[in-house]
1. Match the computed value 13 of relative contact order in percent (Cα under 8 Å, 6 or more apart) to one of the structures P, Q, and report its label.
2. If FRET efficiency 1/(1 + (r/R0)^6) of positions 33 and 57 (r between Cβ atoms, R0 = 41 Å, to 0.05) computes to 0.95, which of P, Q did it come from?
3. As an exercise: Rg/Rh (Cα atoms, Kirkwood Rh), calculated from one structure in P, Q, equals 1.27. Which structure is it?
4. Taking distance in nm of label points 7 Å out along Cα→Cβ at positions 25 and 49 as the quantity of interest, name the structure among P, Q where it is greatest.
5. For distance in nm of label points 7 Å out along Cα→Cβ at positions 17 and 41, which structure out of P, Q has the highest calculated value?
6. Can you say which of P, Q returns -28500 when helix-only ellipticity at 222 nm (-39500 (n - 2.57) for each DSSP H run of 4 or more, over all residues; to 500) is computed?
Structure P
Amino acid sequence: MGAERHVKLFRHGQHHVVLIPVEFELPGEDAIMSKESDRLVIQPTKASNLLEWLMTIEPWDEEFPDIDEKDPLPREFDL
C-alpha cells in the first residue's frame, strides 16, 4: 500500500466529513467515491474532454509509421 496518514472525521449536518491532506490532493473539482469491503476509495473523475485527457497521459515515445502515398483514394458511393 502507498502513503498513509491519520485523519479526523467529523459531522456536518447529515454528512460524515474528512479533510484530505494536501499531499493526497486530487485534480479537478469532483471525485468518485466507492466502498470496497471496509475501505473507502476516492478517485479523480475522468477528464471531461480530449484536451484534459491528453494533459494527463504520459508522453508517447513511439514513432508513427510513414504513410504510403501510393494507397488508393477512397471510393465515392451514394447513400
Structure Q
Amino acid sequence: MKSLIIGIVAGILCTFSFIPQVAKIIRTKHTKDLSLITFSALSLGVFLWLIYGLMIKEFPVIAANAVTLILSLTIVMMKIKHG
C-alpha cells in the first residue's frame, strides 16, 4: 500500500510539474530557450511508459503518463509553432 501511495504522489508531482511551463508558453508564445529534441525525446519516453502502464494494467502509471504525454506534446507543438 505504501508503494502505491508513493507511486501516486510521484506521478502527480511529475505530471503537474509541466503545467507552469505549458501555461507560460501559452501566455508568452516564447519557446526560444526550449530544446525541441529534449521535449520530443521526453514525449517518446512518456509514450512508452504509457504503453507499459497499459500492458501491466496499472492505473497510476497509465493516468500519470497519459496526462504527462498531453502536456509534453503541447510543449512540442508550441515549440514547432512558435520556434
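Bear in mind that the values in this text are calculations on the coordinates, not laboratory data. Because the structure is predicted, anything quoted here is derived from the model rather than measured. Cβ atoms are built from the backbone, for glycine too; each structure is taken alone.
1. P
2. On the way: P: 0.95; Q: 0.60.
Structure of origin is P.
3. P
4. For this comparison of distance in nm of label points 7 Å out along Cα→Cβ at positions 25 and 49, the top structure is P.
5. P
6. Going label by label, the one that fits is Q.
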